[in-house]
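Colleague: So, here's a batch of structures to check.
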Structure P
Amino acid sequence: MKRPFLVAAVAGLAAAYLSIYSDRYIVLLAGIIIMAGYLIFYKHSKTPLFYILFVLIFPVMVIRTEYYSRGMCYQGKLSEDCYAYVKGEAASVTRGDNSYATKLNNALLIPDWQKDDEKGNETVKSGIIIYSQDSFCHAGDYVYVKVKLKDFEEPTNEGQFNTRAYYTSAGINYHGIFNEAVNITSRAGTLKAGLLNMADAIKNVYDNTFTEKNAGTMRAIVLGDRSVLDDEVKEVYKKNGISHILAISALHITMVGMSVYRLLKKFIRMIPVAVISSIIMLSYLYITGNSVSAGRAVIMILVFMLADVLGRTSDGANTLGLAVVILIIINPYYISNSGFIMSFLAMTGIIFVKPVFSNKETVMLFFKKKKTDSLTATLVYIHVIDMLVTGLCVQIATLPVMLCMSGQIAIISLLLNIIVIPLMSVIMVSGILTGITGLISMKAALWTAGAGEYILDLYSWLQYCT
């Protein structure tokens with residue numbers, strides 16, 4: 001079995017999907033078929049019995065999905081006056097137009113109502129967003145508050161957006177209206193608080209070095225903060241099919257992680273470089289909100305660095321399978337999350353579709369990879385064309401799902417993405433250098449902000465021209 005983690009990923013995805021959307025007897029039948037199929041394969045291939053552990057992910061995921069679903073036991077059963085106590089760490093505090101939204105991941109929900117046959121009053125763990133008129137804590141604080149517990153809305157008409165399904169797929173099963181604070185424990189001085197304070201300082205740098213519109217865009221691209229993103233920019237990016245660059249994704253994490261790793265590897269020994277790069281990536285993942293696509297990228301890069309340290313090569317498909325297994329164990333409902341689906345399909349395009357168009361001798365089947373001393377020729381014939389091929393393969397892999405999700409696709413987005421994706425590395429470098437430089441000297445940050453400013457203006461010009 002060459003790719004056991006890919007097999008485990010398929011078994012895990014099947015288990016999660018059937019456990020959520022099918023009856024139990026179908027889950028049992030599928031489990032029997034999978035185990036019988038593996039035993040037949042084992043008998044004829046003489047694969048070591050050890051590999052059965054990767055197939056056993058199916059029953060493990062069935063149990064995990066059942067356990068995880070307990071946190072959703074109150075969905076559809078809450079009345080107007082259902083109060084609950086919430087304990088947990090504030091992952092983020094976002095300021096809206098008229099209120100604050102405090103997000104808690106994996107918080108403890110303690111019902112404050114009389115037990116009845118319909119609802120029960122079991123204490124559960126779940127993600128929750130708490131809305132309040134004023135801010136009652138800072139990100140990173142441990143909170144113990146009382147809220148009016150509410151459900152997210154389900155669609156009432158066919159084709160309407162399913163808010164409940166969307167938030168459930170992101171691990172947020174409920175939202176609440178802040179009632180009173182029982183206890184707020186400040187985590188000031190901790191590493192997490194320090195990281196969040198640094199992120200706030202970098203946001204201030206962007207506000208002082210970019211134009212108002214581009215500052216909001218840069219905050220969204222580099223730090224995942226969309227609270228001040230211009231509504232017009234958001235709509236135009238969405239209309240032209242490039243709104244994905246406004247969300248922290250695998251592309252951003254890969255640029256940060258691999259750039260740091262390759263740069264430091266030239267000056268420091270392998271193991272310290274891997275440790276430093278891992279810490280930087282995990283810290284960046286934390287301050288940008290732990291999105292599922294970014295989490296996938298971090299897992300794959302960590303595996304790549306581990307293989308590099310051990311003098312081995314990592315198989316892309318196997319590593320992708322490992323990332324799938326880890327993420328669906330954390331949250332089985334990721335299988336319906338658009339970020340999860342698109343991120344893994346994009347990698348599927350790169351791993352499986354790209355080799356169809358390119359090989360060791362040619363790029364795009366027509367352009368031969370020439371060995372030349374000319375830096376310009378190397379850049380044009382290999383790197384630029386290779387980036388275009390990569391973008392095309394990602395589009396091919398994700399196009400069917402994009403059509404299913406939105407029912408339409410802007411043809412111009414295919415062309416815009418070919419321009420946008422390669423230039424994203426320049427924007428990221430400009431944004432990161434500006435943020436770090438601005439913490440030392442705001443005047444110096446104005447110089448590094450130039451490239452990012454011009455490219456964002458170019459994006460706006462291209463979109464308005466279409």
Structure Q
Amino acid sequence: MKRLLTAGIALAVVLVGLSMVLFASPTRALAAAIDLSGYAWSENVGWISFKGPTYGVTLSNTTGLFSGHAWSENIGWISFQQADGTSCGGGALMNLATGAVSGWAKVLSTGACVHLAGTGYAVAYTSATSRFSGYAWSDTDVGWIHFAGTNYAVVTDSTLTSDSTINVTVSPTSAGWTLYKDGVQFATGVGNGTATVTPSASGSSISITGGSVAGYDSPPDYTNSQGGGSSLTLFGGETIGFTLTYTRAFDYTLSNGGTVTVEEGGTNQFGQVVIHEALTGTSGASQAVSLSASGQPSGVSTAFSTCTPGSKPNCDSTLTITVAPTTNPGTYPVTITGSPLGKTTTFSLIINAASGMSVTCSRTPSSAHVGDTVHWSSSVSQNPAHPPYTYLWSGTNIPSNITDSGFDIVYSTTGTKTADVTVRDSKDNISHCIPAGSINIGVSPIFEEF
């Protein structure tokens with residue numbers, strides 16, 4: 001009877017302000033532990049207060065663990081301390097993602113254990129209203145404890161979530177970025193900036209991606225104030241930071257030594273041009289560059305010399321051009337392409353037709369007798385000239401080892417004698433005497449007298 005009378009007096013005192021106190025709009029401030037307030041009701045022991053001037057029950061917004069004490073005028077302190085709950089079977093705990101409450105509380109005066117969830121009953125939290133509902137049970141004279149009813153409930157003084165601040169630092173400051181909460185975009189920016197977000201009670205996955213920046217490699221290097229990279233788990237009320245650092249992209253230029261002119265010859269002819277590879281002033285680390293040529297006609301082959309290992313791309317590579325005798329003369333734009341990045345430089349390859357070369361053979365005197373000395377000589381006409389020339393004579397009674405432009409010979413028999421010379425220039429062009437030289441050798445005058 002005493003318990004019911006006390007309960008009735010308490011009810012008359014508190015109901016006046018319950019609707020204002022218990023259901024006031026929760027604040028956005030977030031403490032390390034959320035305070036519970038309001039009242040639960042037991043038909044056996046009456047009102048149970050969850051907050052007073054010198055006591056209260058709190059809930060961790062990061063672990064979901066309860067702590068502190070509730071108060072009953074009839075049975076005294078009800079402990080939500082983890083050690084007391086553990087002695088009953090497990091500390092009081094709330095699943096921050098679902099709001100489900102489990103574990104035990106303990107009546108300190110009697111040692112009675114209060115089970116917060118069992119078969120067919122449980123206490124639960126609704127984040128949208130910041131209030132608890134459902135029932136707890138004790139096998140002792142406490143019986144059922146109602147966490148919500150008409151005009152009363154146990155509530156949290158603040159929401160389990162609160163705005164968090166995210167600071168973004170980028171280098172260079174022209175870089176853009178996008179923030180995601182649990183995979184859904186919620187903020188974008190360019191340069192250094194700040195964004196706010198409200199994580200879920202159990203924490204939200206926050207991630208960031210950096211946009212592409214001209215002249216820099218992507219993606220950037222990501223770090224965050226929690227010691228990770230581009231993502232982290234964020235709880236309400238926290239302030240964290242992401243840093244995005246971009247690396248200068250590798251870049252270079254190609255240039256060439258100018259027009260290459262090659263004149264065809266009797267064999268392969270060659271030309272060379274220097275290809276210069278140079279890092280740009282804002283380039284990142286050096287890399288190797290491979291070169292290729294295009295645009296040259298059929299009959300032309302190319303080969304590049306190798307830069308000194310480790311010096312690329314600040315080096316010169318010599319391009320050797322080989323022109324076969326069958327290549328069509330003309331002017332051809334040849335493009336040199338560097339890989340990576342596809343940088344190019346173009347020069348003109350001019351292939352001229354082989355120079356015409358004519359050879360004449362002459363003798364002194366114009367006629368002779370047996371025993372006379374005859375001098376054979378050759379003359380080369382070519383524009384442009386391509387000396388040095390080599391000579392190889394052939395003909396009547398001429399030895400096979402005559403390699404000078406001219407020579408003397410004494411014929412020992414009469415008749416018509418011939419001489420020809422094969423001339424080769426420095427480009428392997430070949431020509432002969434046209435027509436071949438000839439001379440008539442007569443009988444010596446000494447013998448004619450007889």
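The numbers here are math on the coordinates, done by the rules we state, and not lab data. Predicted, not measured: the structure shown is a model, and the values here were computed from it. Cβ atoms are built from the backbone, for glycine too; each structure is taken alone.
Colleague: Could you figure out which one of P, Q the value 9 for relative contact order in percent (Cα under 8 Å, 6 or more apart) was computed from?
Modeller: Corresponding structure: Q.
Colleague: For Kirkwood radius over Cα pairs in Å, find whichever of P, Q sits highest and give me its label. Walk me through the intermediate numbers first.
Modeller: On the way: P: 24.6; Q: 32.3.
Sorting by Kirkwood radius over Cα pairs in Å in descending order puts Q first.
Colleague: From P, Q, which structure was helix-only ellipticity at 222 nm (-39500 (n - 2.57) for each DSSP H run of 4 or more, over all residues; to 500) = -18500 calculated on? Could you put the intermediate results ahead of the total?
Modeller: Details: P: -18500; Q: -2000.
Checking each candidate, the match is P.
Colleague: Something else: Compute mean count of other Cβ atoms within 10 Å over residues 64-71 for each of P, Q and report the one that scores greatest.
Modeller: Q
Colleague: While we're on this one: If FRET efficiency 1/(1 + (r/R0)^6) of positions 192 and 216 (r between Cβ atoms, R0 = 30 Å, to 0.05) is calculated from each of P, Q, which structure is the one that comes out at 1.00?
Modeller: Values: P: 0.75; Q: 1.00.
Considering all the candidates, the number was obtained from Q.
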